[in-house]
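Below you'll find the structures, each written out as structure tokens.
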Structure 1
Amino acid sequence: MTSKPALIEMIRNLIETPSVSCVSPSLDMGNLAVIEQLANWLQPLGFKTEIQKLKDPNKANLIATLGSGSGGLVLSGHTDTVPCDESLWSSSPFKATEKDNRIYGLGTADMKTFLALAIEAATSFDASQFQQPLIIIATADEETSMAGAKAIADAGYPKARFAVIGEPTGLKPIRAHKGMMMEAIRLTGQAGHSSNPALGHNALEAMYLVIGELMKWREELQAKHKNPFFEIPVPTMNFGHIHGGDNPNRICGSCELQIDIRPLPGMKLEDLRVELKQRLKALLKDQNIKLETIPLFEGIAAVETSAESELVKMCEKLTGHTAASVAFGTEAPFYKQMGMDAVILGPGSIDQAHQPDEFIELASINPTIEILKQLIAQFCLKK
């Protein structure tokens, strides 16, 4: 067990402990070292710490609780980062470089800094003051599979009334975002010599029909579902990747299309998957083509917290900004699934996330700590 270092040193230690999350095993690093570091800082402060292991032994969540009760506040952040191309950085992404009134490094904005700020805010209070729990949660694999947040939701604890997810929002509260699902549509026909089309069944031609049907479905979804709270007020469908065949003089025997759908709150991922398969199955029933629809990952549900939520109103009061919506996904739906009102609120800009020379402005640090202290006082020091 080690005592908590000074704030900037905490940020530095987190940035300089690599924890890249990637679907490619050659780049994936795990996050256990970051989780253990956070636990070592929180235990001397009186937090009860639980390291929740995931299937990968190098990956875990941290659930750190100060106080007890049926309400309380979760401050949540993910510990993993995306991969990076070090050659595009002006300084090492795995070193916290302080210059120009900024701290540069991989994870400064997205989003290791928030965890350090949450710990710093918590040190302003004595454990005896807590009437409801403060729970700091650090998760794994947000950048890939959401396995960490899913494990929290599947376990069904910890319980709290409110959750703040510290993704970079420029300290503007976010109470809604779209969902995300990525699906592969795989068609298998019969290859043959191109000189005689009767020798095979062309999967590429069948995919032409599929794309037309998907575009028709997209129009129907956008006519049926609208939410003016979002900058793009309709669900979107993007055709992002296609590959089929192997040579111009062969009938295409297989073809795969990968699409991205961003549903609005109220649209369920499983309903969309069922409708996708049913429509395409009906379309291709006489085509001698085998159809497979394959989720590329489980997906992220859309989320919306009521504008009347006590948490939303408090975040608006503290920041001076009306809660808005964003297009990117977060772990908020998993906390919503557990019955918590969730707001996304953190320092830094999403424009910095996943970019070379990622940074956090030093000027955003103290305002974030003050907001977190006020939230803790409101939701943990009062019954």
Structure 2
Amino acid sequence: MSLSRKSILFILVALFLAPPFILAEPKPKKVKRPKRIIFLIGDGMGLAQISGVMVNYAGQNSFERFPVIGLSKTASADNYVTDSGAGATVFSIGRKAKNGAIGVDSAEQKQALLYTIAKSKKWGTAVVATSSITHATPASFYAQVPSRKMEEEIAESLLNQNCDIAIGGGSKFFINRKDGKNIFSGLNQLGYVTKNDTVLTPIDAPKFVYTLANNGLKTMSEGRADLLKKSSVLVQTNLVKYYKNSIVMIEGSQIDWGGHDNDYEYMKAELLDFNEVINEVLDWAAKDKNTLVIVTADHETGGLSLLEDKQNPMQFKPHYSTKGHSGIMVPVFAYGPGAELFGGIYENTSIFNKLVYLITGNESTK
């Protein structure tokens, strides 16, 4: 049936005068906030490191267990290629920082630390690392100094009590210091248990600092075994016992060191150890149901690529392009309450904002 010109004109006028039809946007789903957050950082761990190490791994690939995956842009305030100081500071203050800075913004001004915000809400806080606990990544969560080289000053920052538990290396920055101070003594006066030993033994306390080496811990090839996993379990056990809510940062520090050495086997052993820690954490979170697990990196190290092996086409040849870091985006994996916030592509500063929302419920930081 054909319409007359008059009918068509009438229809067009009616459509023009009709109120616009707008599809109603679905109401955003309310995000469930976790009671506990376990934030794991594979220092220097990019997609090439994960791809290469896990491709023929016979055990459980922890990275395949995450339902939400995102990508984080890693540039610092003064360099497209960040260092670990600036790369971790963004997680702690939500601002871009200059390379080498710890817990301060690009103007070297102190901003509210994530752990200070968490303590204001009565959350327990902790760091675990295979480096010294005064090294750039763990330091960024509790210290605020202009340079990562200021490790004695960083150690003193634990006296501010925004970090309840710390396990890693670095005894020389707490005792037998150049300035003669004994930071353990000061921590004891504040109610912390302190211990320096090469062997990890149980501690039952809401606040403690445990150093396991003079500086960084042994490598996996030197016999460190599952010390990072045991340290992580010890920390989580105490956080759950003494705090209703808690956040811990666990760093696989030496993935980065293998990259700086362009030593693929060193990096591989460290990443496999980190994989076991992630699996342990995910198993625990699956039972708990109230724990958010996030895994990411501060940057990629070594400019690693996986090149064709013409003698064995089903294998690859690891190839490094630098002894330093690269500027590529790094993955973010999330599991548990609030995980949906971590999908997509975003600046690394956004991770701070998401964590603050999950801790405080402040929608403006979501």
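Readers should treat all values here as calculations from the given coordinates under stated rules, not as data from a laboratory. Since this is a predicted model, take the numbers as computed values, not measurements. Cβ atoms are built from the backbone, for glycine too; each structure is taken alone.
When P(r) over Cα pairs in 20 Å bins from 0, in percent is computed for each of 1, 2, which one produces 27, 50, 20, 3, 0? Label of the source structure: 1. Determine which structure produced the value 27 for relative contact order in percent (Cα under 8 Å, 6 or more apart), calculated from the coordinates; the candidates are 1, 2. Only one of 1, 2 returns 27 for relative contact order in percent (Cα under 8 Å, 6 or more apart), namely 2.
When percent of Cα pairs over 13 Å apart, for residues 46-101 alone is computed for each of 1, 2, which one produces 67? It must be structure 2, since only it matches. Mean count of other Cβ atoms within 10 Å over residues 70-77 computed as 20.4: which structure among 1, 2? Structure of origin is 2.
Which structure, out of 1, 2, was mean count of other Cβ atoms within 10 Å over residues 270-277 derived from, given a value of 23.0? Working through the options, I get structure 2. On distance in nm of label points 7 Å out along Cα→Cβ at positions 142 and 158, which of the structures labelled 1, 2 is highest? Comparing 1, 2, the top value of distance in nm of label points 7 Å out along Cα→Cβ at positions 142 and 158 belongs to 1.
Kindly point out which one of 1, 2 the value 1.5 was derived from, the read-out being distance in nm of label points 7 Å out along Cα→Cβ at positions 206 and 294. Clearly, the read-out refers to 1. Figure out for me which of the structures 1, 2 the number 0.99 belongs to, where Cα Rg over 2.2 N^0.38 Å, for residues 86-237 alone was derived from the coordinates. That value comes from structure 2.
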